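FYI, it's all coordinate maths here, none of it is from the lab. Treat the numbers as computed from the prediction; the structure is a model and nothing was measured. Cβ atoms are built from the backbone, for glycine too; each structure is taken alone.
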Structure P
Amino acid sequence: MSEFKKAVTDPSTFTFLNPYIIAEIGVNHEGSMEKAKLMIEQVARAGGHCAKFQTYKADKIASKEHAPSYWDLKSEPCKSQHELFMKYDAFGEKEYAELAAHCKKHGVDFVSTPFDLDAVDMLDPLMSFFKIASADVTNIPLLRKVGGCKKPVLMSTGAATLDEVRRGVTVLKEAGATEICLLHCVLNYPTPKDHAQMALMGVIQREFGQECSIGYSDHVAPDEDGSMPALEYAALSGAVALEKHFTFDKTLPGNDHYHSFNEAEMKAFTKKLAVFRTLHGDEHHKLDWEAQAVSHARRRIMAASDIKAGEILTEDKLIALRSGVGIEIAKWDDVIGKKATNDISASAPVKWDDVG
């Protein structure tokens with residue numbers, strides 16, 4: 001059973017700040033099996049859990065005449081979606097089976113997003129769960145086909161209203177989807193930081209948290225130092241799954257290379273998550289770790305001046321000072337008004353056998 005499936009079938013198995021990390025290779029392999037396998041190996045080395053691809057045929061995903069681009073044309077000059085998809089739709093059943101086997105060999109899960117009904121049938125035997133892209137939240141026939149495979153489903157929510165997401169969830173469940181994880185997503189390539197709307201994770205959690213687990217699919221470009229604050233924010237917000245485009249070379253031309261993370265950035269991110277987990281710890285306050293501070297940093301009751309046996313212990317005769325011996329200051333009210341049973345020298349700790 002995949003880590004994702006365990007997390008969404010039994011939330012008690014999900015460890016906070018230890019999300020299921022999906023490297024969205026997509027079509028960054030550019031039709032090269034060698035590059036695709038290289039990136040699978042890089043994902044495994046970097047600590048990812050899943051290498052994800054995209055399965056489509058240009059003629060089944062976009063109109064030749066009526067589907068203009070919606071990405072940054074400076075990075076990807078294709079003005080037609082059909083033209084772009086034609087570049088990268090060469091892989092078929094044999095290639096995906098080979099990629100799934102390579103993922104298994106290197107200890108990562110294989111998944112590929114289907115963009116048509118035939119792709120669902122072809123991919124079903126190769127995957128333990130499905131992924132629905134943001135653009136297909138309202139694609140009722142595809143949702144029914146995927147749900148009918150009776151597996152867990154991740155679904156990105158980019159460019160969708162809450163009502164559209166709710167309808168998609170309902171269709172998937174009615175068709176037979178066993179679990180659903182909704183990934184907050186903004187369908188901009190890249191997503192400017194002021195468009196990321198990470199607060200929507202909380203909205204999705206409130207609306208769907210009783211029936212779905214919540215994650216995040218990121219299109220925000222990494223910072224110059226390679227850090228990914230949006231992914232960190234999502235992890236700290238309790239995301240069960242994180243998805244981020246992945247490439248072996250960020251300088252390559254094309255829509256999905258420049259805002260992806262590479263092996264080094266992914267490795268740095270997984271290491272940072274490990275630090276976060278260490279810092280987070282658990283909810284059991286381990287006071288024994290602070291025993292020395294309790295012994296030496298807390299105040300205790302001391303004599304402010306010489307006190308004779310039989311005198312009443314009044315506030316003006318006592319002072320609270322840090323000390324390793326004496327009655328702890330928390331017992332102040334139990335001491336005030338009592339008689340001294342012994343002589344107590346100024347600056348000496350007051351002990352229980354000094355109090356009558």
Structure Q
Amino acid sequence: MKILITGGSGFIGSNLIKYLINFNKYTICNIDALTRTSVPHALKKIKYDKYFFKKIDICNYNKLKKTILDFQPNIIMHLAAESHVDTSIVAPRKFIDTNIIGTFNLLDICNRFLIKRNNNKFKFLHISTDEVFGSLDKGSNSFTEKSNYLPNSPYSSSKASSNHLVRAWVKTYNFPGIITNCSNNYGPWQHPEKLIPHTIARCILKSPIPIYGIGKNQRDWIFVLDHVRALFKLMHKGKVGETYNIGTNKTLTNIDLVNKICKLIDKKNIDKNNFYHNSLITFVQDRKGHDFKYSINSSKLCNSLNFKFEYDLKKGLDYTVNWYLDNSRWLIKSFNSKFNR
């Protein structure tokens with residue numbers, strides 16, 4: 001089976017590729033533009049003769065078309081996206097180009113050229129976010145696949161637009177697409193612009209840890225390997241034309257999460273002087289349009305495909321903190337390149 005992964009050198013994509021390689025039976029083509037948040041180091045040590053990398057921006061229609069038609073994938077897993085809300089507020093154009101135009105390019109090429117040539121069963125997995133649903137109130141029920149789209153940032157609106165494109169291709173052209181909406185991921189190789197590695201980096205540097213507002217915003221956190229396992233399940237068993245939510249349905253406030261990270265690092269005594277890292281927490285002006293709460297109901301995935309999560313937050317967070325401390329050189333280098341320290 002041939003699998004083409006867009007954004008395979010990103011955080012989730014690189015974890016997905018390493019998971020697939022363990023089966024030693026898939027031919028994998030990774031398409032990635034290698035942007036500032038890519039983590040090519042995550043795949044640097046791969047020795048797998050059925051893995052190929054192509055540096056391509058999915059906005060480049062002609063290069064994308066040639067690669068797809070040359071490779072002839074049975075599965076496309078579309079993860080390439082601009083994804084950081086703060087960046088989308090400052091510079092939204094790139095989010096429109098990559099997330100909307102790039103997705104259109106993939107759909108158009110596959111629908112017009114690939115499916116006609118490929119006699120094998122083809123499937124297109126579009127990996128999206130729970131942020132397309134907008135924000136929940138404190139007592140609201142979790143998002144389901146039938147929740148209305150109410151995106152509140154340039155990032156989430158661009159992802160909602162790409163979801164609509166996939167759905168339209170499914171309905172209009174009978175395109176073999178599946179949409180997934182996942183909650184906040186965490187784990188190894190995540191860029192330190194994101195909350196968890198950002199907090200760990202600042203703990204190492206003894207630098208102020210900024211928390212928006214009063215830190216009461218709530219998020220549903222999923223360990224990246226559980227997300228990858230869910231995508232693998234959907235690749236084989238997911239029903240074409242369906243949407244699946246992927247999340248733990250367990251939320252935590254930002255301030256509670258940061259405190260947990262600080263306590264884990266305190267236990268490691270990395271400074272050898274019993275420093276309490278939560279003393280670094282600093283509350284800053286809230287983000288524009290900051291969504292209060294995300295929570296995912298993934299019962300459809302779990303019940304219809306018999307999927308079970310392997311990592312609760314305690315297990316996943318402990319693994320993650322240990323990984324970043326063991327790889328602190330890469331973490332701090334990435335942090336410094338982003339925040340110009």
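Observations on the model:
- Parent structure of the calculated result 21.2, given that mean count of other Cβ atoms within 10 Å over residues 39-46 is the read-out and P, Q the choices: P
- Across the set P, Q, mean projected area of the Cα convex hull in nm², for residues 31-222 alone reaches its highest value in structure Q.
- Entry that produces -9500 once helix-only ellipticity at 222 nm (-39500 (n - 2.57) for each DSSP H run of 4 or more, over all residues; to 500) is calculated, selected from P, Q: P
- Ranked by mean count of other Cβ atoms within 10 Å over residues 23-30, structures P, Q are topped by P, which has the highest value.
- Source structure of the calculated read-out (Cα Rg over 2.2 N^0.38 Å, 0.98) within P, Q: Q.
- When distance in nm of label points 7 Å out along Cα→Cβ at positions 55 and 143 is calculated for each of P, Q, the greatest value falls to Q.
- Looking at mean count of other Cβ atoms within 10 Å over residues 95-102 for structures P, Q, the greatest value goes to Q.
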